[in-house]
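Values in this text are rule-based calculations from the coordinates and carry no lab data. Keep in mind the model is a prediction, meaning the values are calculated, not measured. Cβ atoms are built from the backbone, for glycine too; each structure is taken alone.
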Structure I
């Protein structure tokens with residue numbers, strides 16, 4: 001994969017399509033999309049992306065925060081959370097994982113460009 005390879009973990013089809021379109025327009029390659037933590041882990045092993053955009057509330061047994069912990073520990077891949085939950089317990093749990101960025105939905109191209117640029121440095 002190129003150094004611009006991103007795994008998208010998002011269970012909402014519309015948000016995923018918009019995110020992929022925005023990422024492609026910014027010059028990034030989306031190497032895959034996962035809707036659950038288990039699927040995300042499979043795709044990380046298969047594609048070894050340079051970065052993961054992780055929704056916090058995803059389908060399956062484990063949420064995005066737990067999935068991010070496993071990705072960061074096992075693969076040392078930067079993770080940026082993309083979520084509509086930006087306060088309270090969710091934010092505190094997310095901060096414990098030392099994310100490489102945090103984008104609040106709805107987001108625009110500039111939000112992605114800045115967060116990804118900082119995370120990949």
Structure II
């Protein structure tokens with residue numbers, strides 16, 4: 001599969017899982033009257049599972065066993081979380097930047113991190 005095809009598939013999976021996440025969040029808060037924090041906490045691991053499976057099967061057509069790929073995926077997303085929080089802290093608390101702009105920068109960095117590691121390590125034998 002070409003770099004462009006893989007990048008397009010990576011983007012489709014990202015948009016799809018974002019739609020699922022926001023759909024669950026909206027339904028849980030607006031229709032089930034749940035706490036936004038609680039609904040978000042429940043939706044997040046569900047969306048991570050969907051994201052992982054879509055990338056495993058479709059984006060990267062992985063052949064490595066789930067016992068390896070899933071551990072790597074969880075490590076990658078855990079590091080992505082730390083990267084995101086670090087950029088947000090530095091950008092907002094230290095530099096006093098606009099939180100939306102800083103979050104956008106953090107998101108770009110984390111997406112690049114996830115794509116790079118997914119391509120060369122997470123879903124490879």
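Any idea which of I, II comes out highest on distance in nm of label points 7 Å out along Cα→Cβ at positions 20 and 52?
Going through I, II one by one, distance in nm of label points 7 Å out along Cα→Cβ at positions 20 and 52 is largest in I.
Please state which of the structures I, II yields 1.33 when Cα Rg over 2.2 N^0.38 Å, for residues 36-75 alone is computed from it.
Working: I: 1.02; II: 1.33.
Derived from the structure labelled II.
For structures I, II, which has the highest computed value of mean count of other Cβ atoms within 10 Å over residues 28-35?
Ranking I, II on mean count of other Cβ atoms within 10 Å over residues 28-35, first place is I.
Given a computed value of 2.9 for distance in nm of label points 7 Å out along Cα→Cβ at positions 12 and 44, which structure among I, II does it belong to? Each step should come with its number before you reach the end.
Details: I: 2.3; II: 2.9.
Label of the source structure: II.
With helix-only ellipticity at 222 nm (-39500 (n - 2.57) for each DSSP H run of 4 or more, over all residues; to 500) derived from the coordinates and found to be -14000, which of I, II does the value describe? Intermediate values should be presented prior to the final figure.
Numbers: I: -14000; II: -23500.
Checking each candidate, the match is I.
Among I, II, considering only distance in nm of label points 7 Å out along Cα→Cβ at positions 60 and 100, which has the greatest calculated value? Please report the intermediate quantities before stating the final value.
Numbers: I: 1.9; II: 3.3.
Biggest value here belongs to II.
I, II: which one has Kirkwood radius over Cα pairs in Å, as calculated, at 13.9?
Structure of origin is I.
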